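A.B. asks: Before anything else, here is the set of structures, which you'll find just below.
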Structure I
Amino acid sequence: MQIEFLPTDDDQIPDAVRDRVLAVLATAHDDVVTHLPALSPRYLVTVRYDERTNVHTEEMGRLVTPYWLDWVVHPRGVRSPLEIVDEHLRASFVHETHHAVRAQLISATKPHPVGPENAVERSLLVPARTRRMVQIAVEEGLASRFEHDLCPGRPRLLAAPGEPVEEWTDELIALGDGDYFEWFFDHPSGRRHVGYKVGAHLADRAIERTGRSAADLVAVEVDDLCRLAGY
């Protein structure tokens, strides 16, 4: 793994933050490779300051290519960059690296080529040239379960009690193409995060039914994963 710190015109990442990033990533990388030995040794992680982050975590990871993870941290947020590194870097790296390994192993699954201001880049792994909602859901469900496995205690976006996630899963599979922002954030029906909840449901069902982990399922095709989950 290669790690590069990218300077900006306004902010330079201080040595204390760099040292903490290197320490967190060293441990996280070793843990990931134990479960995902297929991770390419030429995997690049760039780290930079940027105020355009997740409003809740004050950081954001995005997979630029299957071999390049870009991680940004807010330089002047509510919490200090050191606090953000300690709280979120490991989980973000673990999550995105599952996406990366899956993208390295499955040619049909690749990061979405977008411009720097396009809001789609704020998603995690959006397959290139596809709007097939269940494909994106599977990517997210497996990556969030892998994150949960290696970062116990991290919250997951799951269906709430009483939400008909089985019906939503059938709906998303039958849908095919759709609007990413509607299905993964705010749907016109008033539902929220349907795609994420369906993805978690599919990943958990496949894991429960097969006894395999999210790491074991990293290279399973979308349709096969749905069948393993009973759909």
Structure II
Amino acid sequence: MTGRESGILITEDIFRSDWVFLLLIVPVLLYLLVSTVDKYSLTRIIKIVFSNKFSSSKYRMITPGTEFFQMMLGILSLISISTWLYFLELYFDLHFFGLSDYRLWLFNLLLAVLAIAFRYVINKTVALISRSQDSFSEYFFNISRSYKLMGISLMIFNFFISYMVSISDKYLVYISLLFVSILVLLRVIRFFYIFMKRRFSLFYMILYLCALEIFPVLLLIKYLKGQV
């Protein structure tokens, strides 16, 4: 499989090498395990992401503590998102800090973990400052489910990019980018829905959006301009 439309030659064994196949199959095994419990089914996650009413109802029913199957979904998402980023880097010929192969994938994994940890810390900090823990807890609940839906979906896209030779890499890459963009947009819309119904401070809304949605994107764009 090659990045023919971008003029970049990518050898087939990169996408289909043993270590990449392992990254493709582990999320599938995790999903087969998690999907045996209806509470964590894909249908339920989709309803949470796309339905404000259903999401708010399920948030009220969550219990404290870390659930094993939610943790499994989190691991699945980290692996799938990191692998998808690796495929994008191959397609667009991006090599951060001169890394390649599994080292580049590990860099993506580290980046994803740090991004989630950073978002969690900012979420908790702003919640404490604004004394709106319930609002931010509900929003973080939605962020978590959005990431998991993204991880499950990218698990499928990753398999297609690696093994579906009947569809061009170009279409698969850009369709997956469009899908991720839609999920991010829905997350921002949900943010406004959650906080506006509680008459939340506009100042803190702008502060939060700048810190976690706008500023990281600006940093990424600036970095990519230096790479392309």
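A.B. asks: When relative contact order in percent (Cα under 8 Å, 6 or more apart) is calculated for each of the structures I, II, which structure yields the highest value?
C.D. replies: II
A.B. asks: Can you rank I, II by percent of Cα pairs over 34 Å apart and just name the one with the largest value?
C.D. replies: The structure with the largest value is II.
A.B. asks: Here is a follow-up. helix-only ellipticity at 222 nm (-39500 (n - 2.57) for each DSSP H run of 4 or more, over all residues; to 500) was computed and gave -25500; which structure, I, II, did it come from?
C.D. replies: This value belongs to structure II.
A.B. asks: Taking distance in nm of label points 7 Å out along Cα→Cβ at positions 23 and 95 as the criterion, which structure among I, II has the greatest value?
C.D. replies: Once distance in nm of label points 7 Å out along Cα→Cβ at positions 23 and 95 is worked out for each structure, I has the highest.
Where a number appears in this text, it was derived from the coordinates with a stated rule and is not lab data. All values reported here derive from a predicted model rather than from experimental measurement. Cβ atoms are built from the backbone, for glycine too; each structure is taken alone.
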